[in-house]
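Values in this text are rule-based calculations from the coordinates and carry no lab data. The model shown is predicted, which means the values in this text are computed figures rather than measured ones. Cβ atoms are built from the backbone, for glycine too; each structure is taken alone.
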Structure I
Amino acid sequence: MASTFGASAMTDAFNVAFRIPNLFRRLFGEGAFSQAFVPVLATSRARDGDEATQRVISHVATVLAWVLVATCVVGVAASPILVWALASGLRQEARGFDAAVVMTRWMFPYIGFMSMVALASGVLNTWKRFALPAATPVLLNMAMIGALLLGVPWFKTLGVEPIYAMAGGVMLGGLLQLAVQVPALKKLGLLPRIAFSWSGIRQAWADPATQNVTRLMLPALLGVSVAHISTLINTQIASHLVPGSVSWLGYADRLMEFPTALLGVALGVVLTPRLVAARAASDGDQYSSLLDWGLRLMVLLTVPCAVALLIFAKPLVAVLYHYGAFTDHDVQQVTWALMGYGAGLLGLVAIKVLAPGFYAAQDIRTPVRIAIAVLVITQLLNLVLVPLFAHAGLALSIGIGALINALWLLIGLQWRGSYRPLPGWGRFALQVLAASALLAVFLMWSATSFNWTALRAQSLWRVGLLAMMIVSAAAIYFAALWAAGVKLRQFARRQP
């Protein structure tokens, strides 16, 4: 996308349009819904067995499906209002605003696909089938790449705005992600049976498990909404900055999301069912031990990633994005934004590990209260940072807010006695910091010894050089950890 479209009012329009269904997807999908559904599902399976749990899955799927149908109809009709609410600054260029409305209408049904994918993934994860849900998002990427390679040239020949092809790629990706879940659920005998009759819908709604999911979702909706209110405000602010600001943040966000998903989301997915099981067994020691393992692994892998995003941001941005329509100026602007996110990466990942400590105990209210307070703090930071750093100030405020949020969650878990740190944290932190300092020196040399933007003409050499630097950096970091006495094997051991 960077090579084909660069950063402009039209890419801002796509980012805004794609963000709207994603916002609702995180409300109905892997956000509030998953936080409520997975603990209820795991508890039902542990107490009532697989047959009763299959009925729960069908009833919850029925209610979710019909809520999604109604939401999509309203969303398509209200697209102009939604675009204005999220990014009224796009009206500075009418073409961008109109394009955002058109793409929002095409992509809004994406939330229906992805929310049902979240339900299927929750079921598969509860049955400890992690591979398929983890690999499924690749299909969205493949569909979007296909839209770039095939759809964009075709749209150009038809005289249609080329970026509209990306909306088609998103919809195809959502459909493919849902389609691959069906055989896996069918094999386990857990494929939901969605009711189409009014009596069937009423029966599904009357199920105590469905009521429990709904009850748990209400505070979770508030919590997820709080996080996305912050995104909405930030997108609104960015839309009033220079054209391209929304896109620069979007490109930086892609790079920041890589370690966040790879480490934080993956750990959260693995930890939640085990924490629920430990809670159901009233095993406080195992509960605390699982959190301790997750936090140590998170620190071990996230700290070097944060160092890389702060020091090595420009080479990463240049090698990944600096082609075609993406200019030297765009590289620098994305670099500033990425450094802002990098400052708070430890907090962004830690939240994904710490929040399940509350969700597994079916306590969603506490993270919500913390999120509301952090929202206020983040927007106060925006008042100071945006005038100083423009779009990069928005990224930095998110990073600082995430650090505050994570620290607050950690203190909350310790205060209630759910998490008791095991011995050795001081020594472990020093080992990680020492290895990261050595890594920082190497990355600083790597970032300044080569003109990464000037190497654009030698793209293959630049890619190879980056790969060599990343491999070397990883080798230096893990060798330093080994020399400092960190036993990496303990982190790979399967937890009880």
Structure II
Amino acid sequence: MINYRTAGILLHITSLPGKFGIGDLGSDAYKFVDFLESAGQKLWQILPIGPTGYGESPYSCFSAFAGNHLFISPELLVEEGLLDQEDILNLPNFNPSKVEFGKVQEYKLILLRKSFKNFNNSENNLKTNFENFCYENQEWLDDFALFMSAKNAHNGNEWSKWDEGLAQREEKSLKEWSDKLRDEIQYHKFVQFLFTNQWNNLKKYANEKDVKIIGDVPIFIAYDSSDLWANKKYYKVDKNGKTTSVAGVPPDYFSPTGQLWGNPLFRWDVMEKDNFSWWVKRIRHQLKYVDIIRIDHFRGFDAYWEIPGNAHTAKKGKWVKGPGEKLFNALKNQLGELPIIAEDLGVITKSVNELRNKFNFPGMNILQFAFGDGMERRFLPHNYKHNTVVYTGTHDNDTTRGYFEKEKNKNNNIYQHAQEYLNYFGDELTQELIKAAYASAAKMVIIPMQDILDLGTEARMNFPGTLGDNWGWRFTWEQIDKNLASKYKRLTELYERQPLPKDEVEIEVGE
């Protein structure tokens, strides 16, 4: 894990520029890595990279192992000989600043189907690599490819509404459907092969530029996923696959009925019996794609809010003890040192802090939560310890400019407190907050790209608890001022956020 002072940017793949309607793994991703390098940024944090379901949330995916097919670059498919240049010339009229997921999905699926057809109809050097990929990843890939094929065959319905034998994975039905959907299954495996090749090449390029990628692993999986369908024994569901209890958080100041997430909960006692093998596979797999993992809702490993499966709100839940250090000992014993960032926001107990500290995982500080009478004092920069990561905000927050513009005229002292604390009374409060993050003792600073560009609420990524019109924001290269990279390069120098010489790397600052 990184022990020296460093900095980076939070930007999901979807938010990259490009002409194909959504950020992808093509030339603009490489250009962004070049921008990070020129700006002295050593970290690129992204959101989960799995194939998204209804609502397009990256925190609700059809698989905890698969990659999002929408990230596959058409330009690179041309370079790989799977498409002709003519195939990507007539583009729909995509919005360069916002992902129109339906339009993008329709367009990209045509290209992916054509790539698969060309792959099958020609002799090429990819076929041996594809066979090797399928063999090496069969543990999750076979189930995922059948899941997606069956889902398409059942008009996109969730697995519980499929043919009963298939939904319950009866051996005879599995064989019948596997034979029936043989070509479709191969297509979904091929798409994952394409994604993995393009991803691995981008990661290699980033690492060669001394940029590490921070990935994101949600603690829970989606109900409508190959993970649950293929591994029901690990989840709190009945014999028909219906959830007996689900995840969420209890009522608080912000939500009088709590938050009912609806994710199936783990049977931690069952997982413990095989030494948490599913989690070991999950983390091992993710570390092939990223260098560091941010685990969302870390507190759920210490204790989680269990809500009855038939509840309409989160009010009737109860706290249940999680696996705690047993899980992380199993991960550490089988995978070695764990490069994990713990998302420890919300109401955090002493035992959560003890669990995080036992494994030396850095926690998170959010500057937007630091100011005003109801502030969390631990988020004020003078309270930071070295082993922490500081953000101005996250994907769930408003942009910093948007946040302070809304608070400026409210009957509270959030805006005034921020001004006084930063000793700044002008119009560039976002930049001053970023400087405070850089100047702090936190070993890592991650700034959302929206705050780097000082954008307002129009650039917000997500409004938690809402469906529709989320996850779509994109930046364009025209928004990048010619002096922006040098400005941030100077900040990394001024606040010593660059790797130290090798003989100093292990020196800790504070605790």
Structure III
Amino acid sequence: MTNTIVKISPTDNVGIVCNAFGLPKGACVQDDILLVEAIPMGHKVALSAIQKGEAVLRYGQIIGYAIELIEKGAWVNEDKIILPQAPDLDSIPYSEEPQQEILPLEGYTFEGYRNPDGSVGTKNMLGITISVQCVAGITNYITNKIKQELLPKYPNVDDVVAFNHTYGCGIAINAPAAIIPIRTIKNIAQNPNFGGEIMVLGLGCEKLRPERLLPNEEKTDDNSVLYLQDEAFTGFEEMINGIMEVAEKHLKKLNARQRETCPASALVVGMQCGGSDAFSGITGNPVAGFASDLIVRAGGTVMFSEVTEVRDAIHLLVPRAVNAEVAQKLKNEMQWYDQYLDNGLVDRSANTTPGNKKGGLSNIVEKALGSIAKSGTSPIVDVIAPGEKVRKNGLHFAATPASDFVCGTLQLAAGMNMHIFITGRGTPYGLTMVPVIKVSSNSKLSNRWFDLIDFDAGPVAFGQKTIEEMGWELFHLILEVASGKKKVAADRLGIHNDLVLFNPGPLT
């Protein structure tokens, strides 16, 4: 194989080594650059001498400043550069100009489960929400019992899942930040894959009343909420029998659901990356971004997230807002998170992990510039605060922490029915409630994890396929998975993460 490096922008003074086992000292790249040291796969090589204090450029953007002379052909890593300042939110301009016309994409459909509220599910599941962690042992017990004794009678129901969490007791229920976990729990119960069948298991003495978790806090009945402290139950067996009876009522309704042809506009797709490497911004994220644009063109909804992983690229996102209000909301979410981190005595530099750096990402700026590629090029129509639901079709920024499982939890609450997860280092991440298509940014990972990765975007790095070609392939895979025609690796293997609430509110 030839010595291959990728340079994103003509102004870049670094390139990324693509060869699976890196390149040795003395290797020649771009015809006239000799490596002065061995450089691992995914890491940066200086394409020209970079003087002390000079900007290091990737994606045509400053990712840092050299703290020493970096020779041409040298390895450029986190030890040789310092982090630049984050973009000043107040100085980012916004000019409300006519948006580029989106060319409609018509005729694309998938087989989904229509719901009375107009949403469409890609799975058909019984979900059990809890109002307090105290009852989690019971929900674990009951879900196993339902799977063994009831599910075989209802073949159209895919699964039963409990959303256990650590909230509900010992909390400051009226603290401003408490709204985040509360609306997250409430909105997850209304995810399209649960078919509107809301089942809440409570204890009885918790501060978070189960009724608050029903749509519009509607009046409860015995088919929606059960309290374990209800005096109608005498002993454990009666408690379990009561829950099983209610669960079966929901299963009967869910079993009547059938897949039917739905337009691609009913897709609500969450884009997320984790275990990122330097290829994520070259292959996986741009491919996902192209698919994102196709979904938006088809009238669907896409959300990208992870505040700290867009913060250093926010100056590139604000101009894409459809109006000044959305632009300001983007900046407001960045400001809120800046303060949140400051309160914890850290800043956005704490985001980049040892694995990210081993994969070639020197700092959070480089990571953020690659991360936003999965948003594609569509206008940003709205900003979703943590735990909120999407309100319209189109591309959204859903403000979430970068933590994989917290981000996924909040995207579920926002209403996603499909999940795209891009990784360069590898992760077994999966969710029970929605299909998760795992995209690898490099073929080395895809070949090694052949039975865990669903889609390999690695060929883009070597020019074997274009971003456009692979974007279309991913779009078609999304439709097939949403239709139940293909099963993702996480579902096939039964690998699923716990959901984790984002709770910035105080405990009492």
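Odds and ends about this structure:
- Each of I, II, III could give helix-only ellipticity at 222 nm (-39500 (n - 2.57) for each DSSP H run of 4 or more, over all residues; to 500), but the derived value -27000 comes from I.
- Parent structure of the calculated result 16.8, given that Kirkwood radius over Cα pairs in Å, for residues 66-209 alone is the read-out and I, II, III the choices: II
- Read-out mean count of other Cβ atoms within 10 Å over residues 98-105, computed value 16.0, structure in I, II, III: II
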